[in-house]
1. From which structure (P, Q) was relative contact order in percent (Cα under 8 Å, 6 or more apart) calculated, if the value obtained is 18?
2. Here helix-only ellipticity at 222 nm (-39500 (n - 2.57) for each DSSP H run of 4 or more, over all residues; to 500) was calculated and came to -25500; which of the structures P, Q was it taken from?
3. Give the label, chosen from P, Q, of the structure having the highest value of FRET efficiency 1/(1 + (r/R0)^6) of positions 30 and 110 (r between Cβ atoms, R0 = 41 Å, to 0.05).
4. Could you tell me which structure in P, Q was used to calculate Rg/Rh (Cα atoms, Kirkwood Rh) as 1.88?
5. Quick check: 9.5 is what I get for distance in nm of label points 7 Å out along Cα→Cβ at positions 6 and 102, calculated from one of P, Q. Which structure matches?
6. Of the structures labelled P, Q, which one yields 0.00 when FRET efficiency 1/(1 + (r/R0)^6) of positions 22 and 78 (r between Cβ atoms, R0 = 41 Å, to 0.05) is computed from its coordinates?
7. Looking at mean count of other Cβ atoms within 10 Å over residues 46-53, point out which structure of P, Q has the largest value.
8. Just checking, which of P, Q has the largest value of distance in nm of label points 7 Å out along Cα→Cβ at positions 38 and 94?
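Computed from the coordinates by the stated procedures, all read-outs in this text should not be read as laboratory data. Keep in mind the model is a prediction, meaning the values are calculated, not measured. Cβ atoms are built from the backbone, for glycine too; each structure is taken alone.
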Structure P
Amino acid sequence: MLATAFDTLTAARDLEAAGIERRQAEAIAGTVRTATAAEREALATKADLAELRADLAELRADMQANLHAAVEPLATKNELAEFRAATKAEIAGVRSELGTIRWTVGLIAAFLFAIGLRVFGLI
């Protein structure tokens, strides 16, 4: 831990200079050192921050790769427009074929009806 340590000797001398007895000044300085020691241990060092930055950069790279992998298979608007146009053209072709089939079936039915009339001597 590279945090600045609490200088008990200087603190005790400053308290003594302010009129506090030496034993009391030393006790106060020792108590302050003990109270702040746990807090100093919880402080992050530059190395801690550098490690955190590296971890975050790795996490960011992983997230970007995952996002790219998830988005890549999605179709673009242009691809969807092309697919829609091709589908419409295909549907129009099927409709045209259905119209031709209807006409053909109608002609066959009329032909069979005419044959039936002829067979039964109604024509």
Structure Q
Amino acid sequence: MKALMSSSWHIKKSNHNIDACNYMNVKTPQYMDWEVVSIFYSSLHLINAYFEKFNPPVPSKHNFRNERVRRDPNLTKIRAPYLSLYTVSRSVRYDRDVSNDSEVKAAMRDYNLIKNHLKNYGI
């Protein structure tokens, strides 16, 4: 299984999660919580692709990944958006509903910041 976990695999998984988000947004808008969750996991896989390419191994737990995002000087510009996505994703999974689609839009803005920043690193 580890052989599948290349940088390109993580990018493919990220795209898959965003496709799922877009599908839910069009076909089943009542699942805004899962749209936010899929946006977060899409971002997580982009971060994993970065770590796989430049600083392996990829952290297997959220707290380790979050700490590495906090410490990596190349990720300074996307630290806040990534950690925000992590927080809101946990919140809508365990504690509350998504109040309206502005939360989904905010999550997508954070995702786009992350995606665009990591393009500088070939991700």
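1. Numbers: P: 18; Q: 32.
For relative contact order in percent (Cα under 8 Å, 6 or more apart), the value 18 is produced by structure P.
2. Numbers: P: -29000; Q: -25500.
Corresponding structure: Q.
3. Going through P, Q one by one, FRET efficiency 1/(1 + (r/R0)^6) of positions 30 and 110 (r between Cβ atoms, R0 = 41 Å, to 0.05) peaks for structure Q.
4. Numbers: P: 1.88; Q: 0.96.
Derived from P, not from the others.
5. Numbers: P: 9.5; Q: 4.4.
Comparing all candidates, it corresponds to P.
6. Details: P: 0.00; Q: 1.00.
Comparing all candidates, it corresponds to P.
7. On the way: P: 10.1; Q: 23.4.
Going through P, Q one by one, mean count of other Cβ atoms within 10 Å over residues 46-53 peaks for structure Q.
8. Working: P: 7.5; Q: 2.3.
The maximum falls on structure P.
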